[in-house]
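Asks: Following are the structures in question.
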Structure P
């Protein structure tokens, strides 16, 4: 079995950060979102992985290959993103006649895919999808089930009147018959080949499509608030691991990586992560904060935020619920204690 992980697209909902980096590489709890997908498929025993890349192909390759994986990884260029089913079309030669899981690289699934893969195999399905209960089903693709709830009748994209609250998670299992389905559908009104149309084709032609329900949490990290929410959820599961000596006051579950320099006037309340080689002076780091590698933070309060590597934040007052890109400089000359909520792209400079 193979895996097809999607790491293309323009990530318009995450601009300005995605003007300079691929959205699947934005870190959650100091790990690129894409890595969670790769880890999930390897955990499920899949060791042949094709990664669909697009506008920032070299950036994705460099990031993925910076780490050793227990898998053979091949990169497949999609060009313009023309839908999820189009990604399967582009990967046709790589996938061959193998079964595969397609995993959207900006999704994080708390429970992994092992149980869902076992269901796909044991049920001898031609395809199987993951469904998750959501509060706003009109914003997702939604499944309408049979009266007994065992089978899927149809899939509806962003329905005005949802037949259920079961949204499609961005993880799908397929037999090779899906290639015929993809070749048979037409572009949607968005001029994209929709994966929901391909699965509906399978249903309409009598193929066996199964489903499993997500028991824990699932996040599609498509918007800044989703990144922050996923960061909270991941940090909820961490355990304390402090790899330096510091006189800082530390409360709760905190990870501090090697090389960090944290003075005695700093307070850290977990759950929180401080990356390698960070410098923290006279600073408060509050719960649900991830600080990337090589950041410098002085005379500032940060809470419930994600700060990417190489940023410098000095005399910036109080920053909350913020997503700060790589290499950003934020400074305040008069140090007024004002609260700020920011989404700042890479290599920006803010003087407050």
Structure Q
């Protein structure tokens, strides 16, 4: 989606990806199939590119530092290094006055009993790096469960977060240019299933004042990072409306995919603009939007019947070109656009139900 946005603005794009069947690699003008730390590949990338960005946060920060010696890199290695580790991320947020859920770092099993973790139970144990979409995290209700979960996560360095009673989950995508210009997208109200984003409702069903608070907090984080590029901040909203920061993602975000169809400028075009030093585009939302993720589970009996989506004239279908459909893997999404958010939600859920019922009827 970034590649297509860049090409639409007249740029040629090179993609570095270790996956042979990379959808972005197939779309790009040039594809380098190599590991993210492969030195010859990085040298080639840095030589032929004027500017480089990243699609996810698990790129080695050292690779970004190397590339920055020969071209513009946005976001920079500093921002990515913070966001790719839950410990440094939380420490950064707390140090800069942002509120997060109570947490503790778990580094060794034999010290769990000596740590004061009782106040954090029940909680969620998360690996400090490389966890995503519910992977690398486990709910724990007791010290015994915590020890067992820590062993199941291969004794990796983890963060134990206190389980918080949530009213909702929100996110906002913010873009910051190299001149400090800030643009925020509308706030997304997100619903998850098994730790994976299921539905995003935009604009979120919150007051304008609360939306402004969410967007303002995201902007402050971008400024504290001296960030350049597109950044997503995920929030927890407690029952008393207290706002906690869940995590930050130094890239376009799944919950911002609605912007492709519902906003004047998509998050991907905004990423191109920020990377290339262009003026940031307007983020005005022209239609109420509900985005629904399409996971590999729907492919159990072959490719789904996309007529079930497209028979709704207000639905926009996006398939990512991934060759292997696995349970829990994001294969695409659809967005329903209307003038009313409740109507959009009703229609999006109706389409979702049809897809799921079709799967059940064809075991």
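Laboratory data are not the source of any read-out in this text; all were calculated from the coordinates shown. Being a predicted model, the structure only gives us computed values, none of them experimental. Cβ atoms are built from the backbone, for glycine too; each structure is taken alone.
Asks: Given a value of 0.5 for distance in nm of label points 7 Å out along Cα→Cβ at positions 4 and 268, calculated from one of P, Q, which structure does it belong to? Present the calculation step by step, with values, prior to reporting the outcome.
Replies: On the way: P: 4.2; Q: 0.5.
Source structure: Q.
Asks: Assuming -9000 is helix-only ellipticity at 222 nm (-39500 (n - 2.57) for each DSSP H run of 4 or more, over all residues; to 500) as calculated from a single structure, say which of P, Q it is. Intermediate values should be presented prior to the final figure.
Replies: Values: P: -5500; Q: -9000.
The read-out comes from structure Q.
Asks: Let me ask something additional. To test your reading of the models, identify which of P, Q gives 1.8 for distance in nm of label points 7 Å out along Cα→Cβ at positions 60 and 220 when calculated. List each step's numbers first, then the result.
Replies: Numbers: P: 1.8; Q: 3.7.
Going through each structure in turn, the value belongs to P.
Asks: Thinking only about FRET efficiency 1/(1 + (r/R0)^6) of positions 124 and 236 (r between Cβ atoms, R0 = 30 Å, to 0.05), which of P, Q has the largest value?
Replies: By FRET efficiency 1/(1 + (r/R0)^6) of positions 124 and 236 (r between Cβ atoms, R0 = 30 Å, to 0.05), the leading structure of P, Q is Q.
Asks: Which of P, Q yields 58, 54, 45 for Cα extents along the principal axes in Å, as computed? Write out the running numbers ahead of the final one.
Replies: Numbers: P: 67, 41, 36; Q: 58, 54, 45.
Comparing all candidates, it corresponds to Q.
Asks: I have 21.4 for mean count of other Cβ atoms within 10 Å over residues 228-235, calculated from one of the structures P, Q. Which structure is it? Could you put the intermediate results ahead of the total?
Replies: Values: P: 21.4; Q: 25.1.
Computed on structure P.
Asks: P, Q: which one has FRET efficiency 1/(1 + (r/R0)^6) of positions 108 and 196 (r between Cβ atoms, R0 = 30 Å, to 0.05), as calculated, at 0.90? Walk me through the numbers before you get to the answer.
Replies: On the way: P: 0.90; Q: 0.50.
The read-out comes from structure P.
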